[in-house]
Structure P
Amino acid sequence: MTTAFLTHPDASRHQTPAGHPEQIARMEAISAALSAAEFDALRRFDAPRCEERQLLLCHPQHYIDRIKAAIPPAGIYQLDADTHVSPASLTAAMRGVGGACMGVDLVMEGQVHNAFVAMRPPGHHAERSTPMGFCLFGTVAIAARHAMERHGLSRVAVVDFDVHHGNGTQDLLWDEGRAFFVSSHQMPLWPGTGKSDERGAHGQIMNIPLPPGTAGTKFRQVYEDLVFPQLERFAPELLLISAGFDAHRDDPLAQLELATEDFAWVTGALCDIAARHCEGRVVSCLEGGYDLDALAASVAAHIRVLMEKGA
């Protein structure tokens with residue numbers, strides 16, 4: 001088996017205003033990084049547009065209708081201070097969800113060992129009825145629910161190492177006892193949620209606030225001491241990753257001090273846990289990362305490890 005890479009040109013058709021950090025150039029940087037010969041072995045798939053019933057796993061119909069109605073025939077429409085849509089945004093977001101669900105299907109059916117979904121807009125800030133933080137739909141939360149409903153899983157773990165708290169994923173999985181959600185993130189920082197006492201309806205949510213300036217040594221210690229033991233006890237049947245690379249020391253939106261090697265390390269450790277509990281089944285979805293060089297290097301390092309572990 002090997003690693004699946006799911007993306008689609010529609011990711012580069014979702015437009016944001018000039019100067020916006022969540023820009024089309026993110027896809028271009030990732031594409032350039034993955035053009036190297038070492039990534040020829042990736043199994044590449046077009047991310048399909050999801051079905052509306054998949055969105056309904058986490059979002060109510062009135063919210064889906066609101067997003068549809070907000071899509072402009074031309075130009076860019078502002079949903080909130082940070083979140084914008086253009087004519088192709090709905091399709092791009094639905095392909096992000098569709099790619100994540102397809103990634104789950106591929107690993108659950110044994111067609112690949114693990115998968116990475118490179119789509120934009122990201123998803124982990126979208127709450128049940130609120131778009132925010134560049135996000136429209138809760139991609140990873142929907143993928144988790146898809147794994148439960150389609151594949152009958154009762155233990156799905158979601159690990160979010162984006163520098164911002166995965167408030168949307170937390171909201172969407174708050175009452176879901178079959179999910180274990182972990183978010184490590186800088187605090188204080190937008191959106192202001194993610195305190196350690198936010199535990200979920202079943203105590204199945206773990207938030208790990210990190211102070212500005214936290215570097216790789218402390219990050220690794222936190223994961224070794226807190227995250228990995230909980231994941232081992234949970235024994236997931238599938239592991240999903242919200243792979244945000246904006247905790248990188250070069251990222252302009254926050255003040256954590258991780259290096260590319262730290263993302264490779266945490267990826268490898270998560271894959272090892274998945275190997276012990278769920279035959280290595282990992283699906284990772286792109287979230288943040290706004291310094292283009294750091295993003296490209298970090299995604300390449302992340303996928304390189306997925307390929308090594310999936311060989």
Structure Q
Amino acid sequence: MPFPLSIIPREKFSEHPLLARLLELHDVPEMLYVAGTLPEITLDEYGRATPRILTVIGSRKNTNYGKNCVEKLINSLANENIIILSGLAYGIDSLAHNTALKNKIITIAIPGSGLDTKVIYPRTHLGLAEDIVNSGGTLLSELPPETPAAQWTFPSRNRIMAALSDALLVVEAEEKSGTLITARQALELGRDIGAVPGDIFSPTSIGTNILIRDGAYTIANEDDLFALLHLSKRESKEIIRDYSPNEQLILNLLSEPIEKDLLLINSKLSPTDFLITLSSLEMKGVIQETFGEVTKIV
């Protein structure tokens with residue numbers, strides 16, 4: 001079923017604090033097509049938005065390391081007043097949207113196509129686009145609704161992603177990629193840039209390591225991310241999580257990373273209860289499983 005769309009002409013951008021940021025661009029979009037709920041923001045004396053707009057981008061061919069970084073960092077924002085913006089693409093983009101949705105964080109997607117359901121790109125992410133809209137998020141595009149994705153549409157949409165953000169987080173990027181183009185555009189607009197450092201032997205870390213070398217903030221943990229966003233962690237640290245007895249049992253056993261099979265044995269839980277408990281803790285963002293090893297991350 002097609003998305004109901006609203007059209008906002010350039011003359012109306014100034015009436016919305018979020019879209020007013022597009023007026024900073026050299027080539028301001030003539031209009032924007034909007035599906036879903038366009039979030040309301042307020043700006044402080046420094047021009048920072050509440051909620052903060054964090055644009056998360058990176059390689060379409062992410063590694064497991066990149067996946068873990070996206071999930072851990074966005075999970076840390078679950079109780080903050082934040083919006084996650086990305087491009088609906090394969091890899092880091094879709095991970096950012098999905099992790100935001102799991103944490104009930106509003107997310108904005110700007111695909112490299114029009115917003116008609118017949119042309120949403122990539123096609124396999126139509127369901128994700130629907131989930132974003134149905135959860136109170138937004139799809140944006142300057143392209144007429146039935147415009148298919150093309151080579152030129154992605155650099156064009158990248159400038160919009162850069163302009164709407166308070167800060168840009170880059171998680172894995174090749175040496176020559178659209179991700180780095182977006183980062184440069186954000187830098188020209190005065191946005192803060194953060195990059196996750198990576199393996200010097202990994203092609204998907206070359207771009208992020210270059211950004212750090214050239215002055216981007218190093219984002220190695222959630223404290224770095226909060227600093228990038230100029231957010232205090234005081235309120236989030238006061239949040240008390242409620243754990244079931246089984247969840248607390250598993251957490252007590254995770255003083256250090258442990259093989260999943262050994263954790264099952266040590267817990268003395270039934271396989272069914274064990275898997276249910278592990279899934280619940282993963283949804284709460286307090287553990288992660290990598291190559292069969294379970295680690296506590298809070």
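No lab work stands behind these numbers, since they all come straight from the coordinates. Everything numeric in this text was worked out from a predicted model, so none of it was measured. Cβ atoms are built from the backbone, for glycine too; each structure is taken alone.
For distance in nm of label points 7 Å out along Cα→Cβ at positions 60 and 244, the highest value in the series P, Q is held by structure Q. Taking distance in nm of label points 7 Å out along Cα→Cβ at positions 156 and 252 as the criterion, the top-ranked structure out of P, Q is Q, with the highest value. Computing distance in nm of label points 7 Å out along Cα→Cβ at positions 4 and 260 gives 2.8 for which of P, Q? Going through each structure in turn, the value belongs to P. Comparing P, Q, where is Cα Rg over 2.2 N^0.38 Å, for residues 132-267 alone highest? By Cα Rg over 2.2 N^0.38 Å, for residues 132-267 alone, the leading structure of P, Q is Q.
When relative contact order in percent (Cα under 8 Å, 6 or more apart) is worked out for each of P, Q, structure P gives the greatest result.
Identify which of structures P, Q gives the largest calculated value of mean count of other Cβ atoms within 10 Å over residues 76-83.
Greatest value across P, Q: structure Q.
If Kirkwood radius over Cα pairs in Å is calculated from each of P, Q, which structure is the one that comes out at 18.8? This value belongs to structure P.
Tell me which structure, out of P, Q, gives 24.6 once mean count of other Cβ atoms within 10 Å over residues 84-91 is calculated. The value was obtained from structure Q.
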